[in-house]
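Input: structures, listed below.
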Structure 1
Amino acid sequence: MEHMVLNHGIQMPMEGYGVFQLTEEKQCRQCVSDALETGYRLIDTGASFGNEEFVGDAVQTSGVKREELFITSKLWIQDAGYEATKRAFDLSLKKLKLDYLDLYLIQQPFGDYYGSWRAMEELRTEGAVRAIGVSNFPPERLIDLCMNSQTAPAVNQVEVHPFCQQKESLQVMRDMDVVPQAWGCCPKGRKIFFIIKR
């Protein structure tokens, strides 16, 4: 598995397995177990997915050493703000049955995400999370956060695929030394091939 170095100085696998919409317990556990057995080491979940506990169970029974894994989770909108973020992070760790996260993201740029970011910076300093980042932040929000925080996000997780190329966002991320991470990179429900009429 290839890795890349984030601006926080840690390595992140180039490919990962996301569990969005895997809400049925048995199916989620099986899918994560299969992904880990296949060789995936980055597992991506989020509080709003409703499956952190199932992911945690699969990780615990996988036999893969914790230091070989890269576990990402996300803060949801209703937990924006400094104190709420601390509580939400602790709950995610408990559900995942982990001592730390590798990457913690603000999933959407709504509410008091500056308060959330301050809490996440502290969590990183304390060693509870190795890297922090954002998701679905458009260029103007990302620039504003980078310019007004002590720590720039390591990652901005955005929808990127042939039908949603995000050229401006990707350029801003390059300029800000923020790694783009694609969700929805295989555009589900869309025609991949086109018939060109002459």
Structure 2
Amino acid sequence: MSSHHIVREKQEPALLIMDMEGYRHEQLGQLLEWSPTVIVNESEYEHVDSLGIKIDLYLNQSGRSRVLQPGTKQLQVGERPLEDALKFLCGEQYPAVNILDYTFSLRNYALFADKINLVIITPHYKVFPVKSGFSKWKPAGERIEILSTVQGLSTQGLTKEEQGVFRTLKDGFYSIRFEQPFVFLAEEY
């Protein structure tokens, strides 16, 4: 980064690492490019530390003490470390977070979709909430999955393959409209 680029705290999405199983490490560089706040689940701390990544916040669920990197803070979390981490980020007024996790469960994120911009990255999909009227440019043949129950769905630029699964018809924009406040979409990653 050149000296004329100044990154303000919380300007870039935080990076919350819950589970890196199956994740391709070469993609990590893009997420770390602008030095986000890095938050790491207890089970992934040693792995992330071994990659030489500076960890800002450690989610301690077990209560056991551990030698941490200099400057790493600790957040004591309960039975639901993901929920506790998202509550922390919302409380600290982070506008956005990228989350690395092995799986996606709608119930883990639905309460936070209108409080913080979420992008959940699994080994195969990028999942994020969208509001009605959402549109995005994609190449032809891309798979788009709607992971939420949806009412009053209408689409443009997509063809339905099965319940909740669509493909883009051609290179260009697709769009979706629906009746509820938001739905979660999954794109191949």
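Readers should treat all values here as calculations from the given coordinates under stated rules, not as data from a laboratory. This one's a predicted model, so the numbers in the text were calculated from it and none came from an experiment. Cβ atoms are built from the backbone, for glycine too; each structure is taken alone.
Summary table below
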{"item": "Structures 1, 2, by mean count of other Cβ atoms within 10 Å over residues 88-95: label with the highest value", "result": "1"}
{"item": "Comparison of 1, 2 - label where relative contact order in percent (Cα under 8 Å, 6 or more apart) is highest", "result": "2"}
{"item": "semi-axes √(5λ) of the Cα gyration tensor in Å from the coordinates reads 25, 24, 16; which among 1, 2", "result": "1"}
{"item": "Value -3500, calculated as helix-only ellipticity at 222 nm (-39500 (n - 2.57) for each DSSP H run of 4 or more, over all residues; to 500), assigned to which of 1, 2", "result": "2"}
{"item": "Which of 1, 2 leads on FRET efficiency 1/(1 + (r/R0)^6) of positions 72 and 176 (r between Cβ atoms, R0 = 41 Å, to 0.05), largest value", "result": "1"}
{"item": "Winner on mean count of other Cβ atoms within 10 Å over residues 64-71 once structures 1, 2 are ranked, highest first", "result": "1"}
{"item": "Of the structures 1, 2, the one that 3.5 was derived from, the read-out being distance in nm of label points 7 Å out along Cα→Cβ at positions 24 and 128", "result": "1"}
